[in-house]
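Each structure below is given as structure tokens.
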Structure 1
Amino acid sequence: MMRKGGFFFAGALLIGALGVACGEPGKPKITAALSEAWINAEGGATNITFIVVDESGEKGTGVARVTTKLGEFGDQSNNTLVTLEDGSVTVPFSCAQARYPDCAKGLAKISIKWRDTSGSVTVYVGPEGKKIQESKGSKPPPPPPPSADPNVVEMLDLLSTSDVYLHGVLSGNDITRPAVSPVVQPMRLFAGLPHDASVIKLRGDGRLVYVLDGNVYEAHADAFTQDSGGKPVYPGAFEKNDVLLSTPKCMGEVTDVHGLPQSSELYYKCGATGPYYNKSGTEVIPANYRLLAVSGANKLTFNQSTHRLTLFDSAKTARNMHSDANPKTDFMVLETARARGGGFDMIYMNGVSRQLWRVSLTGSYSRVGEYPDTDKDPTAKWDAANFTYWVQDASGNIYYPAASPGKSQRDSVIRLSLGRGGEVVYDSSKAPADAGEQWPPRFFNLMTYLSGVPLFTGP
């Protein structure tokens with residue numbers, strides 16, 4: 001996600017011969033943009049956007065490898081392959097000193113290699129990083145790139161699994177016109193969904209899936225058409241290009257689905273308390289467990305009988321993650337569980353205290369960082385939705401619906417960041433005056449609760 005306040009451009013990276021940075025034609029070029037040039041060493045995060053141009057001046061395509069010796073990229077550890085989309089890719093990065101002691105030295109170098117072209121960018125970390133940054137002098141950030149503009153109008157099909165999305169309805173507030181958009185860019189839309197889907201999720205390959213009448217469908221975006229009066233018509237035959245997925249253990253009785261990181265695999269749940277199965281029909285989690293997150297062959301679950309966290313491995317061996325020395329499960333916001341750093345992160349709340357904790361695959365717990373206490377948060381007077389509506393993005397930021405002071409309807413979204421507190425990143429009342437019935441389509445996605453939970457993210 002793009003943070004409020006714009007990006008810090010790292011400029012052209014030194015690639016091969018130094019002449020590339022001087023504009024020498026005929027060679028690839030990579031630039032980098034940081035949502036935050038400095039992050040704290042207790043779980044603070046930044047988004048790094050790499051922009052690739054090939055030797056012909058066209059947007060780069062294919063895959064690149066991003067690596068670092070310090071820190072990690074969300075749930076992808078410190079060495080990952082990424083796919084360029086429209087010539088760029090954005091990766092979340094954090095450098096927690098508790099996991100990487102050398103983060104205390106203040107500098108973390110992130111490298112990228114695309115084909116035969118390499119480059120790097122540096123992130124300042126912690127108190128030492130702040131000193132280094134200040135010693136070099138501070139410069140005001142440039143305006144954000146066009147992709148971060150909340151007024152960008154674009155029709156989407158595949159989505160980024162790192163971001164948080166809003167399941168709403170198009171301006172005009174007609175529930176028969178549902179749409180999905182990034183929370184921070186509510187005019188970039190995926191359209192062509194049934195309004196009565198009971199579940200909508202994002203699969204690990206960026207494809208939307210939904211549950212309708214107990215069956216699971218893979219969604220494909222549909223185009224608007226234009227009526228005789230020149231107004232846009234919402235796609236009406238979404239089922240023509242959506243794909244019914246086989247769930248052989250319980251066709252017509254699926255109640256939940258869950259994707260796996262960077263995979264088209266999908267687990268589905270039969271009945272309210274039944275088992276989870278993979279696409280081939282093999283049971284992966286027994287009955288009476290709720291699946292929270294998946295990391296490799298490991299599945300973090302919530303036991304619906306004992307109310308304890310339980311980890312299952314590939315052999316379905318269960319590990320009880322509870323101990324008196326660990327934070328109580330009752331204070332964990334289960335909805336925020338996400339695979340990160342080789343384990344699972346989720347928010348812990350106790351009184352006014354809000355913290356991000358990591359559960360390792362061996363059952364140990366460690367505190368990643370802290371959010372400002374609720375009574376010290378700049379959005380403390382906003383009425384937050386209950387925890388069942390909270391989600392965590394790939395950088396450790398928490399998103400939740402909220403009502404502004406004096407309002408009863410929770411039609412805004414607050415983003416809570418480690419060490420920074422909350423900021424309003426979406427507000428239904430901010431829809432542009434010219435959004436609506438015009439051609440080409442220019443709609444604003446309005447928050448609603450069609451499938452119960454208006455916000456969701458990737459696995």
Structure 2
Amino acid sequence: MKIIFLMLIVFGIFLGITLAATETTLRARINPTGLEFFSGSGHHLIDEEIPKIEIPTIEIPITGGPGKGWVKVERLKINKFRTPSFDFQLSSNGISWQSRKGSAKLAGDWSAEYTLILPVEASGWVEIVVADIHMNVTAIATALDGRPQVEVQSCEADITHVDVSLGGSFLPWFVNLFRGPLSIVLKKEIHAQACRTARTLLLDEANAFLHSLPLHFAIGNDFFVNYYLLESPLFTNSYIQADLKADVVYSEKKCALPATQLGDDAGTHLGMITFWLSSQVPNCLLNSAHDGGLIQILINKDTSSVGNYLKTSCSFLSICMGKFFKKLRNDYPNQYIDLHFHSLTPPELTFKKDLATLNVTLAVDFYINPKGIKTKPLARLELITTSSIVPYIEGNRLVGTLNGTTAEAKEIFSTIGDVSSTFLSVFQKLFIVSDEILVNILLKKGVPLPIYDNVTIANSTVLNVFDGFVRVNVDFTTVS
């Protein structure tokens with residue numbers, strides 16, 4: 001939960017991975033309900049971090065009475081702590097949060113020495129009860145080395161009640177010499193420590209975490225995310241908004257595709273966070289996957305339900321590859337064909353009103369089974385496919401509905417005779433049927449959205465498709 005709270009405090013900062021508007025590929029906006037949701041996570045960080053606070057040794061002179069001396073309080077630690085309530089507010093000056101009704105109990109040791117004629121020494125324990133802690137902190141975002149950082153603009157603290165108790169073996173008159181001044185100094189130190197702690201949690205904890213973030217990091221299977229922070233996010237009375245230049249690529253590939261124009265209308269259901277995502281992001285991924293040779297599949301005799309159709313020889317009443325190619329059945333009898341599908345050009349995903357369309361141009365190479373690594377294909381077809389999908393979020397999964405698929409095949413070259421229009425027509429129809437079955441299965445299964453630190457996407461999350469971008473109004477929920 002620590003990272004969740006850090007995300008709350010610096011959400012606008014973390015989202016402030018920005019570049020010029022013309023390069024923006026992701027726009028993110030945190031709304032007041034998002035702040036309210038994540039504010040609960042702050043209690044866990046406070047409960048964990050506050051008891052770790054090391055309060056410095058306090059020493060003051062004893063000026064009462066005819067003699068002189070000193071009193072010292074050390075090893076002061078927080079034994080009990082009740083987390084205050086937090087209220088967060090947005091303004092053009094940054095994000096502010098107020099705490100109230102917190103309390104704490106501190107315990108430590110005191111020692112003193114006082115010289116009148118002869119030195120007198122005493123020691124004992126000190127207990128401090130602090131109640132009704134009020135704080136008001138304002139922070140903004142800045143950029144350092146391409147990463148977000150937090151700046152505390154102001155901090156005010158007020159502690160309504162501080163009670164100091166001293167115990168041990170001592171003479172009452174001796175303690176009365178310094179009880180009053182020591183209590184005043186301890187109260188001042190606790191007041192100062194309140195804002196010092198707020199700055200430490202932000203400047204040390206948050207900034208160290210944020211500055212450690214890599215600008216290029218792996219997300220699995222040799223895919224990487226790249227980003228760089230140039231500008232600070234926008235703070236208003238209603239939201240924090242930042243523009244992000246980021247891409248997802250395979251291996252060490254680079255992406256030079258232009259970004260599409262993003263909107264800024266959050267719709268009627270704002271959600272806790274609103275995202276606008278350019279079609280450039282998935283297309284960079286598809287581009288690099290194509291360049292890396294990832295978009296390919298081999299269909300052979302072991303592929304379920306199609307093995308018989310790949311035969312070079314079959315009975316009079318059966319249908320197989322050999323029926324369409326005389327040279328194939330004469331030169332390669334009683335064998336099988338391997339079909340190697342691979343992208344000819346980078347696939348392209350386009351967003352239009354309420355619809356996502358994926359255009360893919362594939363090469364389909366014919367080989368005698370088994371396909372050799374350096375074997376030249378017997379023939380090659382070009383297959384141009386278009387699939388229209390309506391994406392949406394159901395439960396905590398990204399799913400969709402297939403609106404239809406088209407396919408158009410043509411011959412590129414052939415060493416086994418001309419590819420007939422009959423074969424092309426049958427091939428197109430079989431591809432469409434197979435593709436729609438596969439795509440529907442994948443869309444129904446969907447992509448699970450992550451659960452992080454028991455926080456996941458709520459059912460009320462809404463996804464809309466617009467020209468050139470998608471908008472997601474995200475709500476969160478906790479899971480046990």
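Give the label, chosen from 1, 2, of the structure having the highest value of distance in nm of label points 7 Å out along Cα→Cβ at positions 32 and 448.
On the way: 1: 4.3; 2: 3.6.
Evaluating distance in nm of label points 7 Å out along Cα→Cβ at positions 32 and 448 on every structure, the highest lands on 1.
Using distance in nm of label points 7 Å out along Cα→Cβ at positions 64 and 264, single out the structure from 1, 2 with the greatest value.
The structure with the largest value is 2.
Determine which structure produced the value -0.67, -0.77 for log10 I(q)/I(0) by the Debye sum over Cα atoms at q = 0.08, 0.09 Å⁻¹, calculated from the coordinates; the candidates are 1, 2.
Value -0.67, -0.77 for log10 I(q)/I(0) by the Debye sum over Cα atoms at q = 0.08, 0.09 Å⁻¹ corresponds to 2 out of 1, 2.
For the read-out helix-only ellipticity at 222 nm (-39500 (n - 2.57) for each DSSP H run of 4 or more, over all residues; to 500), a value of -6500 was computed from one structure; give its label from 1, 2.
For helix-only ellipticity at 222 nm (-39500 (n - 2.57) for each DSSP H run of 4 or more, over all residues; to 500), the value -6500 is produced by structure 2.
Where a number appears in this text, it was derived from the coordinates with a stated rule and is not lab data. All values derive from a computational prediction rather than experimental measurement. Cβ atoms are built from the backbone, for glycine too; each structure is taken alone.
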